[in-house]
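FYI, it's all coordinate maths here, none of it is from the lab. All of these numbers come straight from a predicted model, not from anything done at the bench. Cβ atoms are built from the backbone, for glycine too; each structure is taken alone.
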Structure P
Amino acid sequence: MDLHQHLPLHQRLAQRAALSPKRIVFPEAISDSRVRDAVLQLAANQLCIPVILEDESQSLKSQICGDAPKLADRILWIPPQHPFLDEIKQIEEENGTATPLHTGTSLHTAGLLVHHGFADGAIAGSVASTSDVIRAALKTVGTAQPKGLVSSIFLMELQTGQTLTYADCGVIPDPTAEQLADIAIRTAETHRAILQTTPRVALLSFSTLGSAHHPSIEKVRTALTQIRRQRPDLAIDGELQFDAAFVPEVARRKAPDSSVAGKADCFIFPNLDAANIAYKITERLAGAKATGPILQGLAKPYLDLSRGCTADDIITAACCVPALL
């Protein structure tokens, strides 16, 4: 149990990251000042070892560390002719999977650095779209399981200090029952890894435990059956309406026998429409702090960012990487 659960999420993550700083590639530093600001702060506070892909002019070092030249030694600089890249190129050619480095996009270069163990994780998406980030990650890092599913979560830190997990808010538009089961299991694992608490998972719907009938509800029920067969250890229930899942008083009326209803902190939405809309409503109307999208299902951490992110968002994403390893 984390003894500092009372602290804001970003502080808890930063404390843990500082204990074992990881090498994290930031392929968009060359094109985004927010990334450069985040890298400078991460290096200054020793929250990670930023890995920066330099351009031919090697001007990034002065852009990032111009006012703090001593911090340059806390950053791993990868110029176009770095031995790391030569070694990666050789490995890729030997495996017959060569991908051009520093051509077209640096997203692939970042992924290859992670895949071959020269870095622990990569973070992009402040400039590139989610689809571009995922394609690069799939081509380089790959999935944790053969033909595995990649999905995403958002951590939603409420003004009360409680942090909820929403999924899938950014990848799978209309998951099948099998995909929904995979999303739920992986989300529970990600929730546990990052927040260091036992997840209580609710499969959401417009029905609570049989109060309505529809093919979309049957999908949720089928997913629940599969999850309980695969992971009987998980605290999970469904189908539940959000109020029954989150509000104890409503849970006592709608689902009195459920061990999850009224206590859930990990919410699995039936489709991308519902999840994406819900996280934005929670963020904008409830004033929650959203961290994500955090991709899950990859062999190694390759985190996505919202293109509207701030430098602080990038720092928080970087501090999530140690928990995902």
Structure Q
Amino acid sequence: MLTPDFSSLQGKKNLLAFSAGVDSSALFFLLLEHGISFDIALVNYGTRDASHTEEAHAKVLANRYKCFCHSIKAPHFHSNFEKQARDFRYEFFESLMRLEGYDTLLTAHQLNDQLEWLLMRLSKGAGVSELIGLEPVTDKGDYTLVRPLLGYSKEELLAYLHQNNYPYFVDQSNQNEKYERNKFRKQFSDALLREYKEGIRRSFEYLRKDKERLEASYKVLYTQKQLILIKVYALNAKTKAADSALKTLGYLLSASQRQEIEKEHSLVVGGVWAVEMVEDLLFIAPYLDCSMPKAFKESCRIHHIPAKIRPYLFTQHIDPKFLIHLIPFFNSWQSHPKNQH
């Protein structure tokens, strides 16, 4: 029996990322059964004959159960389909969160997805924080990302759909091993879960607790759009803090980038993100190049705002004085979260 915790969704304006596949269909009907109000959002990539049928099915389903279906047709991606499709999908979801005022974005990631992620990161070199890439709840600033099905396997979700005769579609492109995730799924994770599901489920619970303990060595002080300011309590936590923050911004560090961050106090990651450390404060923001008034640059200098961060503050009209005035407030707390009551 599936008993996900939906208590945090009551009374919220919820948006479900929907594909008409096994996982999102199971979550759709579970939300209905628990009386949770929600709308759905679907991206039609147009890469398969069934793409348009699935979009039509989603609209019929939404109409039948009195929820709204947002849908969009994606452009044709000529290279790196997985990354471009993911970026397009989340840009669409986040635009809906802003424009429609949703509180919560729900995704149907499940136990198989967790294991696939872990194995892929493990094969490239990763620590505990990077191995546990999917969290049940993630604060995205303007909204909350919730993954209620992380404790359930695809096999369990499929059984739930069959038992209740609920409709779903199977995406045949998930069998194509030219995509890395499919390769890991077919060759490793599916077989492991068939044999060791309960142990793997428990292991993720233990690893998540270990990750929480590790991440107590830093604290996010402030976020504003794509600016993140972090207080680092131990120097060796800088890389973990940067990795976690960039992940919330949709950017995954490579092993070599993590090594760079460990060694350098000021750098640009992937030509996109400025990462700068000033004493025990870690600044992360998009890396921009723009002209700034002399008075603004002088204010940044006086308030010790690192150089690579300044253009983003200027373009977003963030006052350096306001930002740095946060620091005495946070420094007035006890020096480490474990000492707070």
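Out of P, Q, choose the structure whose coordinates give relative contact order in percent (Cα under 8 Å, 6 or more apart) equal to 23 when calculated.
Answer for the origin of the read-out: P.
Of the structures labelled P, Q, one was used to calculate distance in nm of label points 7 Å out along Cα→Cβ at positions 171 and 187, giving 2.1. Name it.
Q
Given a computed value of 34, 18, 16 for semi-axes √(5λ) of the Cα gyration tensor in Å, for residues 147-258 alone, which structure among P, Q does it belong to?
It must be structure Q, since only it matches.
Quick check for you: by distance in nm of label points 7 Å out along Cα→Cβ at positions 123 and 251, which of P, Q is greatest?
P
Matching task: -0.30, -0.38, -0.70 is the computed value of log10 I(q)/I(0) by the Debye sum over Cα atoms at q = 0.07, 0.08, 0.11 Å⁻¹. Pick the structure from P, Q.
P
From P, Q, which structure was log10 I(q)/I(0) by the Debye sum over Cα atoms at q = 0.09, 0.15 Å⁻¹, for residues 67-226 alone = -0.45, -0.98 calculated on?
Here the read-out was taken from P.
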